[in-house]
Structure I
Amino acid sequence: MAAAGKGPLTGVRVVELAGIGPGPFAAMLLADLGADVVRVDRPGGAGLNIDPAYDVTNRNKRSVLLDLKSPEGPAAVLDLAGRADILIEGYRPGVAERLGIGPDECFARNPRLVYGRMTGWGQEGPLADRAGHDIAYIAITGALGMIGRPGEPPAIPANLLGDYAGGSLYLVIGVLAALQHARTAGRGQVVDAAIVDGTAHLTAMIHGMMAAGGWQDRRGTNLLDGGCPFYGTYETADGGHMAVGPLEQRFYDEFVRLLGIADQAPARKDVERWSELRATVAARFKQRTRAEWTAVFQDSDACVAPVLSLREAPAHPHLAARATFTDHGGITQPSPAPRFSVTPGAVIRPPAQPGADTAEVARDWDVPRLADQPLQEDR
């Protein structure tokens with residue numbers, strides 16, 4: 001059974017050359033939306049150091065096992081590329097070419113192919129050949145430096161900002177745009193998705209604000225970076241936290257009323273007294289538990305929400321009502337996003353096991369060479 005469901009990308013074929021991080025996540029997103037994604041795993045693995053059965057970034061995919069250093073492996077990849085719409089790889093620049101599966105070889109088989117390249121530094125530039133991870137990519141773009149409290153080291157936003165927001169999502173946008181072009185112009189192209197480019201692009205609004213004099217180039221001093229006392233987090237009596245964001249005056253008025261400080265809070269526009277306002281808000285939040293404050297604000301427009309853990313989030317009433325999370329194969333995980341009224345995505349298959357679908361893909365994609373590949377246990 002093909003991995004694709006009834007999502008808007010049903011009928012689109014994707015080859016993913018196994019890697020870690022943003023490449024697999026981008027391919028998962030395409031698979032969630034209905035694309036038939038075949039992941040090319042290699043002997044010894046290339047994924048995270050976890051049981052593949054729990055790597056949900058490989059859900060809705062199928063896996064074939066190929067040794068790309070053998071003569072047969074690259075040939076089989078080219079066979080798949082010849083029948084695909086999109087190929088995704090995340091090697092350092094030049095590696096795919098040395099393996100014989102670079103853009104030129106793939107375009108010779110399939111001129112309409114979209115060849116997506118996912119890297120941190122990009123295909124060119126002084127750092128293109130260097131190793132790196134999310135934290136370094138977001139560091140040089142200025143994005144990391146703007147997160148955190150003043151006088152303290154920058155706060156690390158896991159690997160969500162670089163790998164997935166600046167990397168995966170831009171790769172998906174790029175390959176889908178290039179696919180549209182290929183279908184109208186009859187010609188594929190290379191999509192160079194660099195995390196440094198995508199992350200820098202995410203800071204566009206901030207650069208505009210800075211140019212207009214509305215943003216200081218130091219963290220923890222601005223409206224949206226924790227510098228503002230009515231846009232931040234506050235500890236509660238039980239050690240929990242509440243997130244506060246009533247930026248507009250009418251929402252702020254409701255916030256201070258429900259918090260019980262309307263008659264003692266300094267004027268919100270009096271920046272010189274922001275530290276006093278912060279102390280007043282903090283002291284009040286410390287008087288009740290997170291659950292108690294959640295109940296106070298839950299039916300209001302005060303823009304206040306409890307800060308939940310990853311394990312707590314699926315049970316939040318709003319997320320539960322929307323089925324924002326789903327349970328599949330005993331693993332609680334985010335549901336496909338975004339949503340479509342006619343062609344919804346779905347979690348159909350569990351994480352692909354390396355090589356488990358080789359015979360099935362060989363048949364469905366009509367690539368006989370795959371069926372001749374040795375099984376993993378034979379290596």
Structure II
Amino acid sequence: MGVLSGYRVIELAGIGPGPMCAMLLSDMGADVLRIDRAADAGPGIAMDAKYSLLNRGRRSVALDLKRPEAIEAVLRLVEKADALIEGFRPGVTERLGLGPDHCLARNPRLIYGRMTGWGQEGPLAHASGHDINYIALSGALHSIGRKGEAPVPPLNLVGDFGGGALYLALGVVAGLLEAQKSGQGQVVDAAMVDGAASLMTLIYGMHGSGIWNNERGDNILDTGAHYYDVYETRDGKYVSIGAIEAKFYEELLRLSGLKGEELPHQQDRNSWPAMKQRLKTLFRTKTRDEWCKIMEGSDVCFAPVLSMDEAPRHPHNLHRGTFVEQRGVTQPGPAPRFSRTPSAIQRPPATAGEHTEEALRDWGFADADLERLRKCGAIGKSA
């Protein structure tokens with residue numbers, strides 16, 4: 001039913017952005033086949049397979065890519081695939097015999113998606129790194145944090161997922177669209193440092209115009225402004241305020257009880273610290289739920305700051321089905337939404353090699369092929 005139904009994608013198992021990209025493509029209907037390591041459970045943070053939610057929606061084949069027979073098996077799969085995604089350091093798949101040239105020779109229409117931190121070339125291309133490093137180099141990390149304090153890593157949302165997985169998914173889908181016109185495949189070079197920089201486009205524009213400075217916590221969107229911040233409530237919880245536009249700010253003043261007082265202009269930066277202290281004191285006079293009754297659903301641009309335990313139970317998220325439960329595990333549902341071809345979680349996360357023989361048969365391998373791969377140790381046993 002999904003918008004990508006009918007497309008076949010091979011995922012060479014990796015960590016972080018690669019699996020999330022594969023999850024997104026699967027949620028949208030693609031048949032994504034994950035190639036896991038035969039020797040172990042694969043890379044990433046160790047946890048029970050049922051909680052490895054980035055692995056949801058696809059089957060797993062375990063292959064020992066150190067064996068030439070396994071490499072040939074992957075190339076046979078490539079012949080029937082529309083796209084392949086990999087997240088190794090530059091040059092690794094080339095050394096394996098699964099690089100773009102090898103794969104495009106077997107399938108000239110293939111979209112070959114590459115996910116790295118630093119990109120396929122450049123002085124840092126072969127260096128180790130993680131999300132925090134890529135967003136540091138892009139200028140994003142420096143900009144996130146409170147005034148006078150150190151930068152705050154925003155989990156691994158900006159590099160791994162925003163700047164990585166989403167840009168790789170966009171690149172793969174765009175490549176598939178173009179291949180329908182040209183009949184030719186191509187390589188998508190998705191680098192997290194590039195994606196994180198791209199996400200900063202608005203902020204770079206504001207900086208260039210002179211309305212954003214390099215000091216953290218001193219600007220409109222970085223907790224510098226009193227009307228764009230989080231505030232503690234009487235019960236030790238928090239609410240968020242985003243009253244940027246003048247009409248929304250007026251609503252904040254009205255519902256907070258400040259309207260009618262002699263107050264500085266909203267955009268008087270010199271008054272921001274004093275106004276922030278005023279709002280801190282004000283929001284501590286009521287509990288979070290009391291403020292929700294006053295402001296939630298209004299044009300203040302307000303929302304309670306919810307924990308991961310609370311968010312799935314919020315009435316708005318319940319109404320939209322933003323979170324779903326599968327086999328007892330609560331998780332975010334597929335996004336975005338399509339009116340005619342809805343997305344869906346195709347299956348729970350698989351253990352490494354859980355579908356080896358089943359999936360290979362579906363992709364055209366005969367029983368004799370599987371027996372040869374078993375004998376030479378190219379495939380692992382199905383879980």
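For mean count of other Cβ atoms within 10 Å over residues 93-100, which of the structures I, II scores highest?
Numbers: I: 15.1; II: 17.9.
Of structures I, II, the maximum of mean count of other Cβ atoms within 10 Å over residues 93-100 occurs in II.
Given structures I, II, which gives the highest value for distance in nm of label points 7 Å out along Cα→Cβ at positions 205 and 357? Display every interim value, and only then the final one.
Details: I: 3.7; II: 5.7.
Checked I, II; max of distance in nm of label points 7 Å out along Cα→Cβ at positions 205 and 357 sits with II.
Where a number appears in this text, it was derived from the coordinates with a stated rule and is not lab data. Given the structure is predicted, the values throughout are model-derived calculations rather than measurements. Cβ atoms are built from the backbone, for glycine too; each structure is taken alone.
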